[in-house]
1. If P(r) over Cα pairs in 20 Å bins from 0, in percent is computed to be 31, 58, 11, 0, which of I, II is the source?
2. Which one of I, II has distance in nm of label points 7 Å out along Cα→Cβ at positions 21 and 61, as calculated from the coordinates, equal to 3.5?
3. As an exercise: helix-only ellipticity at 222 nm (-39500 (n - 2.57) for each DSSP H run of 4 or more, over all residues; to 500), calculated from one structure in I, II, equals -14500. Which structure is it?
4. Figure out for me which of the structures I, II the number 0.80 belongs to, where FRET efficiency 1/(1 + (r/R0)^6) of positions 141 and 237 (r between Cβ atoms, R0 = 30 Å, to 0.05) was derived from the coordinates.
5. Computing log10 I(q)/I(0) by the Debye sum over Cα atoms at q = 0.20 Å⁻¹, for residues 285-332 alone gives -0.66 for which of I, II?
Structure I
Amino acid sequence: MQTLEPDLRLDSLLKWLESLPSELGLVTSSLAPASSDASFRRYFRLTACAGTLVVMDAPPPNEDCRPFINVDERLLQVGLNVPKILAQDIENGFLLLSDLGPTTYYARIQQGIDDATLQKLYREAIAALVQMQTADHRGLPAYDAERLKTELGLFPQWYADKHCQSALSVTDMQALDTVFDMLVAHNVKQPVVLVHRDFHSPNLMVCEKPEHGTNPGILDFQDAVAGPITYDLASLVVDARTTWEEPQQLDWAIRYWELARQKGLPVPTDFADFHRDYEWMGLQRNLRILGVFARLNHRDGKAAYLAHMPRVNQYVRQVANRYLAFKPLVKILDRLDGIQAKAGYTF
């Protein structure tokens with residue numbers, strides 16, 4: 001029963017492709033899976049007269065193509081390398097897109113990469129991030145206090161209770177609630193820009209051929225919101241799928257901050273203030289991710305995400321151990337992980 005629906009979708013997709021103008025030169029027999037993600041969306045690649053193209057299959061009612069189309073236009077307007085929409089069937093959830101190539105930053109890193117190439121790719125990503133934050137964010141969903149607080153609820157529900165099988169006490173929940181309120185109150189004070197929400201190595205493409213455009217190609221932006229300016233930087237430098245040590249995180253954060261100031265973005269003039277902002281935003285994001293990855297495993301059967309949870313846990317501890325305000329959170333993490341609390345810096 002589980003394979004029937006995708007087969008029906010594939011039949012409909014092929015019929016739609018065959019109905020498109022012959023000038024596109026689509027070779028439907030070449031259609032092959034390209035990738036999938038944590039949602040219901042999946043992607044295919046096929047041969048066309050101009051090389052290869054990508055097809056998005058976003059099945060209604062679980063997915064909606066319109067946010068992708070909306071944000072795609074906003075990013076194109078500020079000169080970013082995002083897919084161009086060549087044909088669309090919104091009612092059935094099909095989009096035909098230009099191809100940004102087959103290699104993500106994550107895949108390139110996993111293949112083995114020299115430091116010079118790595119630094120070049122990430123400096124290009126930082127420049128693209130700064131440019132993206134100049135895009136129009138009006139009309140996008142607000143990444144406000146209510147939404148941020150709701151997302152943090154995934155941590156006790158899915159990570160603590162379901163994954164660690166440890167029901168938190170009333171005292172624990174009160175302590176967490178205090179920490180969560182403090183995080184949210186701090187983070188919502190940040191300037192508001194267009195936020196990709198997953199601006200990290202699996203969604204950035206290494207574009208090595210001219211027809212694929214400039215680095216980085218940017219994907220998976222359909223969930224963009226209007227939110228805190230440091231969110232996407234935290235996504236990039238504290239990547240849930242790739243371990244970056246603190247000196248490297250700091251180097252990229254400084255480069256972003258300097259470039260953002262040159263561009264006139266509303267970042268703090270003192271880097272120490274900015275550093276605190278992006279660390280607290282990263283802590284909030286990674287607490288949410290622990291809950292999300294636990295849910296993907298236990299509810300959706302996507303066990304691959306478990307491999308990344310120790311890294312995310314370490315990123316959480318990196319920040320939580322640095323600030324006295326998060327000591328209650330560290331104590332809870334220690335109990336959940338069955339380890340003793342570690343001493344850390346306090347500011």
Structure II
Amino acid sequence: MKNVKAYAAPSATEPLIPTTIVRRDVGPKDVLIEIAYAGICHSDIHTVRGDWGPVPYPLTVGHEIVGVVTEIGSDVTLHQLGDRVGVGCMVNSCRECANCLAGAEQYCLNGNTGTYGIVDRDGTITQGGYSTHIVVTEDFVLHVPESIPYEAAAPLLCAGITTYSPLAHWNAGPGKKIAVVGMGGLGHMAVKIAHAMGAEVTVLSQTLSKKDDGLRFGADHYYATSDPATFENLANTFDLIVNTVSAPIDLDAHLALLALDGTMVNVGAPAEPLPLHIFTLFGNRRSFAGSGIGSIRETQEMLVFCAKHGIAPDIELISADAINDAYERVLKSDVRYRFVIVTTTFA
């Protein structure tokens with residue numbers, strides 16, 4: 001067992017605090033990673049504040065992790081000492097159900113083992129990447145290409161794959177009109193990736209305050225959803241809409257923007273239920289779908305794609321003592337576009 005420095009949430013209402021957590025011994029198929037950077041995802045905030053259900057406090061969150069392999073188990077074959085690697089939103093799955101056997105372990109029918117807040121194979125609660133080290137079974141550790149800037153790689157393990165997966169699944173590419181709802185951590189990655197795939201990309205944001213950024217990231221068009229004319233002018237337009245917003249939106253209004261056989265995919269996860277009138281789907285034979293993270297194979301594919309196309313998130317590096325302020329700024333949409341913690345600053 002190894003004691004490591006970390007930051008943890010003591011409760012839903014208290015700030016995160018410096019602490020020490022325990023990592024398991026490195027088993028035969030395990031990899032010990034010295035974490036260099038950890039991204040802050042809106043999911044971290046939802047979790048520690050109890051928005052999505054009961055939480056096993058105290059809890060260390062963080063599922064956007066990059067670092068270096070410093071120890072490997074005796075049977076490890078996929079990684080070597082010194083490898084630059086990453087860990088995303090899951091650290092294991094049952095490996096036996098139909099979905100796992102189909103290579104879709106993110107949809108494990110027995111529930112994948114999340115990077116934090118889930119009962120692990122040894123009966124302990126998984127603790128995330130706001131820490132200096134983590135032990136993960138080798139099959140759930142990703143290779144991070146050298147051409148991706150080290151400090152910017154971490155958010156790809158959640159924000160990158162969460163947007164890449166639906167874009168790839170619904171065949172974003174040349175000749176397709178794609179709309180991205182929201183220009184935050186997820187949204188700005190969706191714009192960059194969809195543009196690199198060759199699609200015509202439109203951003204639908206509440207205001208035009210980030211328009212210059214959106215166009216710089218590769219958007220062809222940018223509209224404010226606060227302007228009613230947007231929904232009139234863009235009706236029946238898009239083949240695919242990716243909603244990245246973790247807050248309630250008017251689903252009916254956005255679904256009406258879909259062309260024939262178009263699909264709107266939700267990747268943002270608001271705490272509140274989202275009402276929908278079924279008749280909105282009848283027009284144009286529209287579909288409303290959800291998409292979680294990607295599989296390990298698809299996440300590795302995404303990293304290679306981003307390396308090939310020079311894609312990385314826009315980030316703001318912070319020290320550990322700025323985590324709580326960063327949470328407040330995320331809730332105010334005051335970040336462009338992802339906070340990344342330098343884990344060497346943990347006290």
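No value in this document is a laboratory result; all are computed from the given coordinates. Just so it is clear, the model here is predicted, and its values are computed rather than measured. Cβ atoms are built from the backbone, for glycine too; each structure is taken alone.
1. Among I, II, the structure yielding 31, 58, 11, 0 for P(r) over Cα pairs in 20 Å bins from 0, in percent is II.
2. Traced to structure I.
3. Structure I accounts for this read-out.
4. I
5. The structure behind it is I.
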